[in-house]
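Following are the structures in question.
FYI, it's all coordinate maths here, none of it is from the lab. Keep in mind that this is a model prediction, so the values were computed, not measured. Cβ atoms are built from the backbone, for glycine too; each structure is taken alone.
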Structure I
């Protein structure tokens with residue numbers, strides 16, 4: 001008879017702990033073997049273009065591949081646990097009735113760190129593009145004479161995030177939220193070697209793999225928080241934690257303005273090693289979702305997690321999760337009744353977010369340089385815009401949690417659209433008016449991060465447990481798909497990445513998204529997850 005995984009105070013442990021930690025060590029060693037090449041290029045301004053891939057780097061790549069396989073083996077549960085599904089007897093309302101305690105605070109701090117580290121990955125693309133274009137002689141707004149468009153790099157990265165969002169959405173519902181988060185963290189460590197890749201196409205490949213991990217982290221962290229935080233605090237806390245999207249932009253722009261002038265653009269990729277390891281070492285405070293465990297028949301493990309979070313475990317004939325008996329754990333369920341309407345809202349708002357984030361935001365550093373600002377000045381302007389808007393995250397969190405989740409999304413989408421239309425009207429002349437430029441930058445730089453936060457929170461609330469990770473994966477994947485569309489247009493030279501063009505491309509869908517939320521949106525403020533599902537399915541919570 002197969003032995004079940006050990007249960008401890010923290011909830012679920014690894015199924016093969018030795019394999020997990022050996023994998024982490026192998027991946028880390030593989031990345032370290034790439035550093036001598038980078039350090040050796042100090043006298044050349046850390047330029048590695050046209051340098052050969054030596055034996056040390058090849059050995060490092062082999063260690064990384066072997067380490068990823070070992071880590072995945074250490075995390076994945078047995079096939080019988082993956083396919084198991086039943087109606088639990090433990091009441092999940094106990095989670096919503098539990099007071100906020102130190103274990104909740106620990107979870108939120110770790111999730112905030114995870115979201116920050118995750119968002120820093122695709123955000124870094126905007127800050128490495130100018131330097132990469134110069135080193136490889138690629139075509140960009142600063143170097144229009146290049147033959148290969150630099151936009152291929154962000155296209156590969158964002159394509160990876162789209163696939164990663166859907167892939168991790170599936171994994172989160174199949175193998176668990178915790179295992180999926182840790183697997184993404186290991187990929188962050190592995191893809192730090194992008195900073196030592198000498199050839200442009202090696203960078204493209206590693207950027208794609210980085211996108212796979214980055215695309216999956218954000219939706220899974222929101223799923224885990226939604227299923228663990230008490231209902232009366234869930235909305236505002238998730239949006240506040242999601243505000244770290246703006247924090248990630250602040251940190252990345254600060255690191256770019258501080259490190260890039262000395263170490264070049266590559267150092268921003270190499271930071272994936274320490275940040276990824278920090279996330280993995282914090283895994284002690286990452287539990288498995290008790291709702292996921294109950295839905296998979298792993299009641300003893302769910303009981304341990306619930307007790308850790310201060311919930312009084314009560315058993316009855318049927319738990320509130322019985323309302324999900326008619327839900328099928330498959331992607332098609334998201335696009336069938338009764339979830340078709342909310343999926344339309346999530347998809348439309350996600351598309352608008354993607355077109356702003358990867359249209360306007362991605363190209364604004366290059367566009368500011370094209371308008372005459374230096375690279376350092378442009379980075380500082382964007383950092384300042386994010387800093388100015390950052391305090392408003394607290395107001396947005398309050399509005400989502402205590403006023404109206406639906407109303408907050410409408411307001412943010414409308415404000416973002418208005419600011420972008422302001423850029424479209426002002427055009428390149430906005431560079432001559434610093435006050436206007438700074439004012440208009442605040443909302444697209446800060447505001448879109450708040451839209452991402454509320455969209456992530458909302459998508460984790462409106463779907464039942466069996467498809468919740470898929471739902472948050474849909475929101476993340478569609479938002480990144482908007483980026484694929486606009487960057488592909490740039491690569492094909494169909495749409496030049498000017499301020500006016502990117503502002504219009506982002507502003508129009510954001511306005512349409514606001515209308516969609518008004519028509520189809522569901523209010524989630526301070527409501528239990530099973531209550532929301534019951535209303536959508538026309539059922540009664542047990």
Structure II
């Protein structure tokens with residue numbers, strides 16, 4: 001019986017050396033180059049085998065066979081094959097982006113439940129009430145006579161079958177936003193939409209806001225990194241950030257929006273300035289308790305934003321009885337900015353996850369360089385000078401932190417010298433416990449709101465808060481992007497701009513991975529039809545009930 005690998009080799013050998021075959025050979029060669037990166041540096045590979053019976057070799061063979069089976073393959077078709085290879089990993093950190101400018105959108109967004117889809121945002125600068133006589137809460141029934149639910153299901157089927165709730169949400173958002181850079185099929189031209197409004201079906205014709213394909217150059221990034229850049233590890237989902245980039249800043253349902261779609265939980269007696277990075281306020285509930293609210297829109301910020309958070313938490317600690325943290329629709333961000341926020345929410349050290357880390361020669365050379373630089377540092381002033389400030393993304397630098405960083409780099413070197421390509425579990429930069437901020441800590445009960453569009457850092461923050469029993473989690477299971485992410489660019493003429501891989505696999509305190517599993521709330525709450533149609537009245541009531549019961 002022929003194996004898939006042998007079939008692929010036979011297919012390759014069967015083609016003559018014409019122009020089409022040369023293109024196919026280039027395509028296959030690039031897939032092999034991508035595979036070599038994932039083979040050596042994709043940390044969750046063993047977990048993926050256990051979780052979904054995934055193997056790199058089988059998926060690579062499948063991708064190459066698809067390339068070779070289509071003699072007149074186009075670049076767009078190739079992009080879909082490469083995208084499917086990436087999606088097979090069922091990993092929201094892993095992504096590939098193409099040098100493609102074609103995209104299309106409609107100036108509204110829908111989200112749904114139970115197979116029904118409701119308007120949650122309308123760009124009124126593009127769709128006036130006269131031109132588009134529909135409102136938030138109206139139900140989308142069809143697009144060009146095809147049921148909205150059928151379209152969502154067809155989009156969802158192309159997403160790789162990762163976390164059910166997150167795939168569903170991403171498919172819903174894709175109804176009105178498509179990009180060739182993600183290997184989407186991009187529509188254009190007029191489209192007829194049917195909505196249910198006030199119990200009656202009403203149709204309207206719009207036209208896709210379409211941008212055609214252009215030819216772009218590949219701008220390679222410099223490989224030179226400062227000490228600070230080496231320490232910064234990214235915990236952001238490119239999939240989430242792509243949607244955030246496509247969405248209007250006024251859209252409260254957008255990923256990473258400053259203001260949440262959640263209505264005010266009560267009458268505000270104080271609120272932060274509009275210029276503040278954080279939407280925060282204090283309200284009085286029915287039990288005459290003063291409740292604080294703060295929105296963390298993403299974990300992609302730094303020292304300036306941490307200082308603003310310090311001021312807010314200081315006020316909350318002296319004024320409020322309990323705190324609601326809203327991180328709904330959070331794309332993730334910086335490890336140390338996340339740690340800086342955690343440090344302000346407890347008066348005791350908070351255990352951080354451990355990571356299995358994929359390492360190679362480049363990584364070890366980087367570790368040697370970093371260790372050498374750090375060993376020159378003799379005092380706090382020199383440490384701060386080396387990092388260009390008093391913090392790393394808001395997390396305070398200290399001589400104690402210096403020793404943790406040195407032990408981290410030495411650990412990676414020792415693991416490599418012991419013949420390991422995947423390290424034993426270890427804390428990022430040696431930080432096993434996130435110490436409380438020296439002067440400001442919130443010590444009262446916390447309710448943390450999460451959902452299926454919380455990625456990466458949006459998984460890690462609730463994991464830390466839950467593992468340390470510091471907050472009650474409410475909402476929907478998070479996406480399950482469980483590690484840090486790194487990027488690769490390989491020069492090519494196939495329109496591939498670069499791809500990303502997950503460089504670590506994080507374990508929680510109970511030794512279960514965050515990857516694919518996410519964080520499951522103690523209090524489950526999924527948005528209902530009534531929520532979409534009545535300004536989330538039920539969600540608001542459920543939150544206030546949960547707040548009352550916090551101890």
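Using Kirkwood radius over Cα pairs in Å, single out the structure from I, II with the greatest value.
II
When distance in nm of label points 7 Å out along Cα→Cβ at positions 75 and 403 is calculated for each of the structures I, II, which structure yields the highest value?
Values: I: 3.8; II: 5.6.
Structure II comes out on top.
With relative contact order in percent (Cα under 8 Å, 6 or more apart) computed per structure, which member of I, II shows the largest figure? Write down the numbers at each step before the final one.
On the way: I: 23; II: 17.
Across I, II, relative contact order in percent (Cα under 8 Å, 6 or more apart) peaks for I.
Starting from the value 15.7, 46: which structure in I, II was Rg and Dmax of the Cα atoms in Å, for residues 323-370 alone calculated from? Before the final figure, lay out each step's value.
Values: I: 17.5, 57; II: 15.7, 46.
Source structure for this number: II.
Of structures I, II, which gives 1.9 when distance in nm of label points 7 Å out along Cα→Cβ at positions 91 and 307 is computed from the coordinates? All intermediate terms of the calculation are to be shown ahead of the outcome.
Details: I: 1.9; II: 3.8.
Traced to structure I.
Using distance in nm of label points 7 Å out along Cα→Cβ at positions 35 and 419 as the calculated read-out, with 2.7 as its value, let me know the right label among I, II. Walk me through the intermediate numbers first.
Working: I: 3.8; II: 2.7.
Value 2.7 for distance in nm of label points 7 Å out along Cα→Cβ at positions 35 and 419 corresponds to II out of I, II.
Figure out for me which of the structures I, II the number -21500 belongs to, where helix-only ellipticity at 222 nm (-39500 (n - 2.57) for each DSSP H run of 4 or more, over all residues; to 500) was derived from the coordinates. Walk me through the numbers before you get to the answer.
Values: I: -21500; II: -11000.
Computed on structure I.
One of I, II was used to compute distance in nm of label points 7 Å out along Cα→Cβ at positions 123 and 235, and the result was 2.6. Which label is that?
On the way: I: 2.6; II: 3.2.
Answer by label: I.
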